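Structures for review follow.
Values in this text are rule-based calculations from the coordinates and carry no lab data. Since this is a predicted model, take the numbers as computed values, not measurements. Cβ atoms are built from the backbone, for glycine too; each structure is taken alone.
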Structure I
Amino acid sequence: MRGKTALVTGGSTGIGYAVAAALADAGASVIVAGRNRDRGQVAAAGLTARGRGMVRFVAVDVRSEESVRALVDRALADTGTIDFLFNNAGVEGALGPLATYPADSVDDLLATNVKGTFLCLKHVLPHMQARDAGVIVNSASFVGTVVPFPDGMAYGASKAAVLSLTRTAAALVGTQRVRVYAVCPWITDTPMIDRLTAFQEERKRQFASVNPSGTIAAPSDVAGVVLRLFAGEEPLDNGAAVLVDAGGVTTRIVPTAAALV
């Protein structure tokens, strides 16, 4: 990873922070991007202190094309290249029965999880195509891919859309040395799960029983898989997606799709 530059959206907490930390520890220069400026600056300072690579924070709202364009322009101006993108910014939205689910929550969730992923692909992928090099990992979920979650229908739909974006982007660059993957973590010990379980450890353990391993995954488990994808150490076809369980155990769930012409 030395001499490489990575862009991590949603990089100040949870899985994004773990990926940024692993990249910095491996010697990469890392741009941590997110909406919360204070939290992002604290995260970047802490990662710089512990890692071997330079880490900086850039504020971004992935729902806004102007903001995403400015982020990518800033990254390229500062570092000259983007070798890796962890397209991770996302929200869980509201949870509840379909009949009473608030429409506003759907709008914000899709704008962040789907539009945000799309915009980052739109503005980073052409740079990688021009260089004929680069790796993008999109952040999806087991929800909406292999397990239905009725109280989180909109969230599942957004993550299913991320897999479609992944396959299509991979087909777009199929003849080039650019790779696009998706990771689909099982229940992972992040601030999102803390919110969903109201910070109750017993409820968290109940959630974790969904995982094939029966235990909750750590953000570092997912980060290890993401770094292996960046390094080309996972034997996957372009456009593939993998479930990630505790211990970094992976299971391929999405075959490569041919481009439609």
Structure II
Amino acid sequence: MKIPLYQIDAFTRTLFKGNPAAVCPLESWLEDKTLQALAAENNLSETAFFVLRGDHYDLRWFTPKMEVDLCGHATLASAHVIFHFLDPSATVVRFQTRSGLLSVEREDDLLSMQFPARPGAPVHPPESLIQGLGVQPQEVLFSRDYLAVFGSEETVKSITPDTSHLMKLDGLGVIVTAPGKEADFVSRFFAPKAGVPEDPVTGSAHCTLIPYWARRLRKKELHALQFSERGGELFCTDLGDVVRIAGHAVTYLEGSITF
């Protein structure tokens, strides 16, 4: 069997930056164990699989270890593949997912996604979080992920996480964030439980980051940078129950998987 394979760098205008995602369009769904094996073999933070269903696509996301319920950069990458390779005349693409119906709109070379907002609720920081980050946050919130807030981007950059402690936490991952110097806010994201020690750029984390920073900064339009070895840029809007997350994407690889 052969299936198409694209590798897309998301949330960047430049190759070798942003977050790489594998994208595999399918004619019909394969067994879950096969999808998971393909994602493990690709060994990227996410592999997206989708199947055309009339006026929308069914979309699923897999890390090397597990299926997840929401992924921003692989959704952006999937839309990029559809807009550039499968349906170049389209301006909007809709995905049915485990998190409901998601849409991606093309505005020139900027792709804009609408995702459900996931505001965090204040919590007492677990000891495993403090030990895992090695520094005391100013405040901690929780939704799907822990959100640890710090006073400066230098602190965010300096964190060297101890994943053995972060593995003990409930939730999917840990977001660390602070006010930015060249952006409204900056962040990093660690998800060792999902097989992703540090994600280069994490769209889904901004479902929690955007409501927090919109409230704190009292503004709806936000510019965000995610610090990692590759780095990424996001353009964000707080819309209440949903958030708009926009970014660019570039194609790195086009080929096929044979198995």
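With FRET efficiency 1/(1 + (r/R0)^6) of positions 56 and 152 (r between Cβ atoms, R0 = 30 Å, to 0.05) coming out at 0.35, pick the structure among I, II it was computed from. Among I, II, the structure yielding 0.35 for FRET efficiency 1/(1 + (r/R0)^6) of positions 56 and 152 (r between Cβ atoms, R0 = 30 Å, to 0.05) is I. Given a value of 17 for relative contact order in percent (Cα under 8 Å, 6 or more apart), point me to the structure among I, II it was derived from. Attributed to the structure labelled I. Of structures I, II, the largest value of FRET efficiency 1/(1 + (r/R0)^6) of positions 8 and 128 (r between Cβ atoms, R0 = 30 Å, to 0.05) belongs to I.
Ranked on distance in nm of label points 7 Å out along Cα→Cβ at positions 40 and 240, which label among I, II comes first with the largest value?
That would be structure II.
Given a computed value of 19.1 for mean count of other Cβ atoms within 10 Å over residues 120-127, which structure among I, II does it belong to? Value 19.1 for mean count of other Cβ atoms within 10 Å over residues 120-127 corresponds to I out of I, II.
A value of 16.2 was derived for mean count of other Cβ atoms within 10 Å over residues 72-79; which structure in I, II was it taken from? It would help to have the intermediate numbers written out before the result.
Details: I: 16.2; II: 30.8.
Going label by label, the one that fits is I.
Out of I, II, which one gives -13500 for helix-only ellipticity at 222 nm (-39500 (n - 2.57) for each DSSP H run of 4 or more, over all residues; to 500) as computed from the coordinates? Label of the source structure: I. For structures I, II, calculate volume of the Cα convex hull per residue in Å³, for residues 144-215 alone and state which one comes out highest. Checked I, II; max of volume of the Cα convex hull per residue in Å³, for residues 144-215 alone sits with I.
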